[in-house]
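Engineer: Listed next: structures, encoded as structure tokens.
Please treat every number below as a calculation from the coordinates, not as lab data. Here the structure is a predicted model, which means the values were calculated and not measured. Cβ atoms are built from the backbone, for glycine too; each structure is taken alone.
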Structure I
Amino acid sequence: MTAFEHAFAVVVGHEGGYDATTTDPGNWTGGAVGQGELRGTKFGISAAAYPSLDIANLTPEQAQAIYKPDYWDRVQGDALPPPMALLVFDAAVNNGVGHAVRWLQAAVGVPVDGEFGAQTLAAATSADATAAATEFMAQRWLFMTALPTWHVFGLGWARRLCALPYESLAMAAA
């Protein structure tokens, strides 16, 4: 199993199947509750991000084909150490690529501009793994708990954020 396949399995396990909760802005094609069409989210692929996609009938293979170029490749998952790759990839899927890259940059001490370039990659591959992962997750927790939907989805997100460091260690051992 490749690092991407392993990370994909972890992320899809957290994201789950089809959901069309009306109070989730990501389930609407317009990206806000009541805006556009309620198409839902499946495997972490949301109507807000992919408004023309048939979300309800999305297959795992189709989701994987979206995840690879749109998230994994954009955070240079193949070039990152596997534990960090999983943390950054999961954040890219759940919170957006820009947030994930900025949190990584803050965690490894490079200018925070949201662009994943050579300087970010060099710092990420040479950083103290524990310190970088801890700071990355702290940045993400701070962001997530401030979201207005934390009171609705927070318990599930907290479980996910708590599990990720352990899952990243398992990925490193694989």
Structure II
Amino acid sequence: MLPGRSGFQVLRDIRARKAEIPVMILTAKDSIDERVTGLDGGADDYMVKPFALAELAARLRALLRRGRPHESTLHVADLEMDTIRRAVRRAGRSIDLKPKEYALLEFLMRHSDRPVTRSLIIEHVWDIHFDSISNVVEVHINSLRSKIDRGFAVPLIHTVRGVGYILTASPP
């Protein structure tokens, strides 16, 4: 019931563009036929008004969890991470990582070419309530540098002064 066109038309346009974004229909239309039309038309979820905000929030979180495209292989220059096998290679050479090193490298690779702050790293790799006064991030970055960069002409892990770290083949 949008002005000018229906929500189903908007949904068809989104799916025709092969956009892989999660879509939730929020509507007053509550017939089974309309629900089926929406879901068959490409919606990932369908909620009828009125609804509880807590349920909406939970459904949105679920959509974002499963709708987030995660590649199974991440690449930055000659560094490759297979997230299914949990294997890391650089220039064809296998690199053995501890679990936290792996999680940190995966976070950096998913945000490659963008600086990430120390607090973002702590929030996503360690528990959000982690003691931020500790130097655990620096220790793990150093360990990763020795495993990822040592012996290679082009370092990939860089410090961005006053900001944090960046994983990139071209220094900031």
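Engineer: From I, II, which structure was helix-only ellipticity at 222 nm (-39500 (n - 2.57) for each DSSP H run of 4 or more, over all residues; to 500) = -18000 calculated on?
Structural biologist: It must be structure I, since only it matches.
Engineer: Starting from the value 21.6, 64: which structure in I, II was Rg and Dmax of the Cα atoms in Å calculated from?
Structural biologist: II
Engineer: Identify which of structures I, II gives the largest calculated value of distance in nm of label points 7 Å out along Cα→Cβ at positions 27 and 91.
Structural biologist: Checked I, II; max of distance in nm of label points 7 Å out along Cα→Cβ at positions 27 and 91 sits with II.
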